[in-house]
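For reference, the structures are reproduced in the following blocks.
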Structure I
Amino acid sequence: MDFETFEPAYEAVLADFGFDRASDERARDVLAGLDPGGSLAAFEAALGGRDVAVVAPGPSLVDDLDAVAAVADAPDGAVLAVSSAAPVLREHGVAVDAYVTDLDATPELAPTLTDAGVPSAVHAHGDNVPAVREVVPECDREHVLGTTQAAPRPAAGVVNVGGFTDGDRAAFLADHVGARSLAFPGWDLDDPDVDPMKARKLAWARRLLALLERDRFDRQDRLDDARYEARFDVLDGHRDDVDHSFATA
């Protein structure tokens, strides 16, 4: 998904949370100035045409580890780790094919993964600039793709393919580079133990995943791939409650 298509959703997020677009733009420019050298092509090589497990660090991840390992071992499977799901996977011997983080959790893992050649999408937003300044220079920047919530600067290595939280942004990224199907182990959209801010972010994750799912269904008839899967099982039980009006506001 390109930024122009996603921008109405971004503006709705800004309005709902009271975030400052200029702060996101400043964070984007800081990240761009650190010379990320990664590319969408690296993510396409890792995830394109594959059945991708977008693995979140929710409470259910421990119970889902066997399913993730099965995806990792499948010939056409790939594992996209979201934030602090990555160390859990590594501790259990599950290979991580790509990584998405805004450095809010386990920031020390980004240098480790990039040094190992894992394509890593590092996100800059209005309130994580100190972490971006500290961590990105420690990474192998040839494997760092910058992401932003604001307008992208692709020539400077910072893109926006949609998404807001690490998890839904990972799903948008996998879709953008041609993932054949998306599964969502470790996702707990109804987690009752999160704080109010996290609950609001999970609500937006539901909305944005529903937007992405709808977009995948729109494309399904145009694709010559019998194994392409548009439906997201993580949205079962949620679709009827999702308001799509924000996407065209």
Structure II
Amino acid sequence: MQKLAAGNWKMNGTRAALAEVDALIRAHPAPGCEVLLAPPATLVAAMAERAEGSALRIGGQDCHAAASGAHTGDISAPMLRDAGASHVILGHSERRADHGETDAQIHAKVGAAWSAGLVAILCLGETEAERDAGRALEVVGAQLAASLPDGAGAENTVIAYEPVWAIGTGRTPSLAEIGEVHGFLRRALAERFGAQTAAAIRLLYGGSVKPSNAGEIFAVADVDGALVGGASLKAADFGAIVAALSAA
């Protein structure tokens, strides 16, 4: 399994920020892991052009379930593919919270991504209240079951565990808590798709990952990489996370 360092730029970045992409490629021309950046939709094509011929992969941050149609402001999976994307992030907690996305809608989007030849990075995670109530495994298990269609495998799916209360807050779960959820997800995938398929699907941790804590997080069993937010905006910070994962 090739581990994955994925950066989610969220609603940040203009064309001037592409200089960070150039710096990342120069610093890590042959990284020891797969490296992906998901910029805002306005930069997908430009970033893909910048990354052409390098090891860097480009992803989208969301897609519509339909391939085309009267959906003003939305972007389809085939459009992302045409712009140069190879992956798309789906079900992020900010989409679930800000746009009211349901598991059923995310399920449809994952299927659309697969149909367009994109790898779906499916995000799961509990809120602070759900964690405090002891429901973390119940919540992420239900999200996994309802959001992920049949047919998932290493070639089309990555799972990202992002506890909602750790995203952008500077807080992270304990290493034991991360390991508990990742182990649970691996077992849930094995029960549904078989042990061999489950072992090959990459499980990423996301939520306040930064250079100072990346190494210890990557040492946790069943953590196959990271989905990084703010720290992915600067080549120096994201590059340090890439280096830590390459060494893990």
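Can you tell which of I, II yields 1.7 when distance in nm of label points 7 Å out along Cα→Cβ at positions 19 and 139 is derived from it? For distance in nm of label points 7 Å out along Cα→Cβ at positions 19 and 139, the value 1.7 is produced by structure I.
Computed over structures I, II, FRET efficiency 1/(1 + (r/R0)^6) of positions 75 and 91 (r between Cβ atoms, R0 = 25 Å, to 0.05) reaches its largest value in II. Structures I, II were compared on mean count of other Cβ atoms within 10 Å over residues 35-42, and the highest value belongs to II. For which of I, II does relative contact order in percent (Cα under 8 Å, 6 or more apart), calculated from the coordinates, equal 27? Working through the options, I get structure I. Each of I, II could give FRET efficiency 1/(1 + (r/R0)^6) of positions 147 and 235 (r between Cβ atoms, R0 = 35 Å, to 0.05), but the derived value 0.65 comes from II.
One of I, II was used to compute distance in nm of label points 7 Å out along Cα→Cβ at positions 123 and 211, and the answer was 1.3. Which one was it? Answer by label: I.
Here the criterion is mean count of other Cβ atoms within 10 Å over residues 59-66, and among I, II the highest value is seen for II.
Read-outs: derived from the displayed coordinates by stated rules, not from any lab. These figures come from a predicted structure and were not determined experimentally. Cβ atoms are built from the backbone, for glycine too; each structure is taken alone.
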